[in-house]
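These notes open a run of structures that come right after.
The numbers here are math on the coordinates, done by the rules we state, and not lab data. Fair warning: this is a prediction, and the values are worked out from it, not measured in the lab. Cβ atoms are built from the backbone, for glycine too; each structure is taken alone.
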Structure 1
Amino acid sequence: MNYFGARELDVVVIGAGQAGLSAAYHLRRTGAEPERDFVVLDHAPRPGGAWQFRWPSLTYGKVHGMHSLPGMELTGADDSRPSSEVIGAYFAAYERRFGLRVHRPVEVSAVREGEGGRLLVETSEGAYAPRALINATGTWDRPFWPRYPGQETFRGRQLHTADYAGPEEFAGRRVVVVGGGASGTQHLMEIADVAAATYWVTRRPPVFREGPFDQERGRAAVAMVEDRVRRGLPPQSVVSVTGLPLNDAVRRARERGVLDRLPMFERITESGVVWEDGRTVEADVILWATGFRPAVDHLAPLRLREPGGGIRVEDTQAVRDARVHLVGYGPSASTIGANRAGRAAVRSVRRLLDRVPA
């Protein structure tokens, strides 16, 4: 214990999604022991990271680009089961196999400067004083809601992808889906089968990607996101720069007119939306499939943000504080990127711990 009554150890990992579990796995590979040398804190009620909150109709077979965690493959999964169940069970088995002992549910309220060169991590189960921090909090807890004139006057329902539970609740409704990413198209293709009418609205024309998403395309997409992070700008998701995969389901939806895109409306009224040219659409529901932002508000006391609004990161290390590593942030915000980032962060943390006396 230190002056703050905090428990001292080497590393705190915040978040037990793909990136956090990858980091914990690699910490164990270096000889670090859970509870003695590091702890993993997670605010979710059960294993599964953000996957546990995905809508039931997102079956495992519809998941795009899920990579196994390091050291244990995900095999034999039933494509017809909800992804939340499949991946939740896989993460739970992974935690048991490697003895990761995740503390949950634990809320982290703030990370600030401690004493003796340590950080102070304030949580709902008490305080920790680590020598290094691996932040793997992802984005699910920060859904992004754009603001448009008249939004507060709309008498119908507004919800975000984070609140989407499946298409059944939209039966017989007129639905405006806002957002040009994978979630928006998935929602549309489901809702169109039961809704009275659907309208797809995006800020930019969608780009559909023919052919496989190979390594070259993947590296190019990651490089674009990585460049923003290195310049201290808020990161875009990797998905936002890869385009939408043009699979058979998407082709059928385009043929049916489900994915006929409209430009962004100008304002919202009590009963729908209005475009600059005067066109109107009456709607019962506006579904905002507008993405998420990094959940890093708890790091605010460390003043890591750059003037551009983001946290500047080199590899996984925060440029303003070498003790802090961000995984699942920016270019590592994909399942394969999270795995690599977890390994890279642990290597860097290990060098720091070896260099700086306890």
Structure 2
Amino acid sequence: MKLEILEPQCEWTADAVKDPALWTEWLTPAELAELDAATKANAGRDLREVGKADFPLPTLGARIKRIENELINGRGFVQIRGVDRAAYSNDEMCMIYWGIGAHLGKPWAQNKHGHILGDVTDQGKSADDPTARGNELGGIKLGFHCDGSDLVGLMCLQTGVSGGLSAVANSVAIHNAMVREVPELAAELYEPQPYDYRGEQAPGTKPYYMIPVFTNWHGRLFVRAIVPYILASQRHPEAPRLTDRAREALKWLDDAAESGRWNVIIDFTPGDIQFINNFHVMHGRTEYVDDRAAGKVRHLKRLWLETEVLADRPPVFQRNVSSHWSDKAVISRLDAAE
């Protein structure tokens, strides 16, 4: 296959984005007032019934459109700040978050439970549990990875005692560096790779699925990189065996993301909202410490969104509304402090 440098306008280095002012969107008093009014107008409503039209943002809506363009065609990540966490209940914060998300896309099921608004907090799972997923693990660092949608949103409800900073890495720059420096490894990641389903496959189906790490779709780069899940697929005898070159390529990718050349660490405080382009930016977190007895438990809410901007995408990245994950739409209501 012919390898290409893709979407160079979306490349960035750590040095280029080290100033938080470049990617932090501070909400104005007028925009905050719009969020407050829309939240109060929808008080008590089931989030699943609230769409973009139900959550009017006359001023902020235009800014979100600009953010959307930056996510899809530019830097690929943004942090929204200014919401006063102390002024709102958990439910009200979820409504604010859901309402902003509705202006960016449609919710996407995140797991076999059908969670369309999920929880990222310590759920008592062990890192060596073959069914555990990153959002369920507490304390440990999470390496750079992709999720399963167009856009990924995280909102901070509460921090732990220390740590738990967000981290993002530029998949586009890493892909293009691989093409330039180790093309034989880049080519290997264009081949379908096996991913462990973590026990969340439909009954009677294979416990793994096949997707390339890199896909060139009409000149646009799509990335699905979850290195631990690819490696974990090998626990299933029926999964295709990883080649030595694939293992080398995955290590190169992982090392590049962690190198400091193409990543940035983001402070994540209560009320902050982060959105990333899942195909152009990998994300992770630093390790952290909770104190459950003191009520200091890191707790984020997660959205996976399908954007209307990406009308053309590879079939493997289409939202499968007939999937068993999408059979029901559920709002996760885990209280991490309990």
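Data overview
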quantity: Answer label among 1, 2 for the case where Kirkwood radius over Cα pairs in Å, calculated from the coordinates, equals 20.5; calculated: 2
quantity: Structures 1, 2, by distance in nm of label points 7 Å out along Cα→Cβ at positions 154 and 306: label with the highest value; calculated: 1
quantity: At a computed 1.38 (Cα Rg over 2.2 N^0.38 Å, for residues 74-137 alone), which of 1, 2; calculated: 2
quantity: For 2.0 (distance in nm of label points 7 Å out along Cα→Cβ at positions 202 and 234, calculated) the corresponding structure among 1, 2; calculated: 1
quantity: At a computed 31 (relative contact order in percent (Cα under 8 Å, 6 or more apart)), which of 1, 2; calculated: 2
